[in-house]
1. Have a look at P, Q and say which one yields 18.6 for mean count of other Cβ atoms within 10 Å over residues 22-29, as calculated.
2. If helix-only ellipticity at 222 nm (-39500 (n - 2.57) for each DSSP H run of 4 or more, over all residues; to 500) is computed to be -20000, which of P, Q is the source?
3. Of the structures P, Q, report the one carrying the highest value of percent of Cα pairs over 26 Å apart.
4. Here FRET efficiency 1/(1 + (r/R0)^6) of positions 46 and 142 (r between Cβ atoms, R0 = 35 Å, to 0.05) was calculated and came to 1.00; which of the structures P, Q was it taken from?
Structure P
Amino acid sequence: MSRFFLPALGLALLASAASAHSTLENREAAQGATTKFVLRVPHGCDGQATLKVRIQIPDGLIAVKPMPKAGWTLETVRGPYSKTYGTGHSKLSEGVTGITWTGELPDDWYDEFIFRGMVTDAFAVDSMVFIPVVQDCADGAERWIEIPAEGQDPHDLEMPAPGFRVIAGPGH
């Protein structure tokens, strides 16, 4: 995954509400529950079409399954988790750590890229989780990879990573 993102990113996904940024449709996800994540991509790179959308999955978001998109090629990267997680039905020690959709999204169009995953107790309730996203275009990229420091407003960042707030799950 380091070939996709800056090494300093580590964990990553709440974004700014600004329409020019890549954002998540759902701004909250319950700890211990499987959640559908919808990444919204509002534009390309300086007038160019988006040709590839890459998502880095943060450690602690497990059992990730991306949704195929008609007209786009879907690839996943698998790797080990930092620890073994119980899902109620099984124990998982590895899974999807990156998702890439390759196709073409003209700059004038908007689209959504969907995946699901289970939010584990690796994320505390009321914490923010950020998911770095890179949009590749013919002559450049939009790198939605900035993660705010503790207490910093994501709106203050030029290229904030989209993300969500962890809420208490069932039985909490």
Structure Q
Amino acid sequence: MKKCRTCGKKLPLSEYYKHSEMLDGHLNICKECTKNRITKHRENNIDRIREYDRKRGLLEHRKSANRKRSVNYNKLETTRARHRKCIARNKDKMAMSAISYRKKYPEKYIAKIKTGNAMRNGKLIKQPCVKCGSTENINAHHEDYSKPLEIIWLCRFHHGERHREINEQKRNKLKKVK
């Protein structure tokens, strides 16, 4: 056990960073206080630290090490392999956002699924945008999510525009109520 010089708490040695020049081989400030001190220092001196980092990156031994690392990296993996790794890393995050969307907007989610199923089964067929006639980037727009197969086909631009109109109407209603 050791007492932190900053917060005064008695903590086990595992809560202190190692420091070979100290008598017991550990720093006199606990890890938490050290992290806080470094964070404050960085916030107060951010311009000086960024300048230091820029200059350090231009040192020759760092440039050559970065070149070697990038050559080895490019030899070992193709772009496709790196892309697959990235997708695998983000798969869990994407799954969590889909789950939260499902919980937050269950009616929208059900309408979206029913629309997709109807399109797959041939009951619904994509049409050109009703506003501009475009056939690219067509989205199914639901005016009422409780009627999932009553759809207006809009291009991405007009779909966003329609939602902005709806949001503006909601805001105006709220202003009138107040």
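Here, each number is a calculation from the coordinates, and none is a lab measurement. These numbers were taken from a predicted model, which means no experiment stands behind them. Cβ atoms are built from the backbone, for glycine too; each structure is taken alone.
1. Going label by label, the one that fits is P.
2. Checking each candidate, the match is Q.
3. Working: P: 24; Q: 69.
Going through P, Q one by one, percent of Cα pairs over 26 Å apart peaks for structure Q.
4. Going label by label, the one that fits is P.
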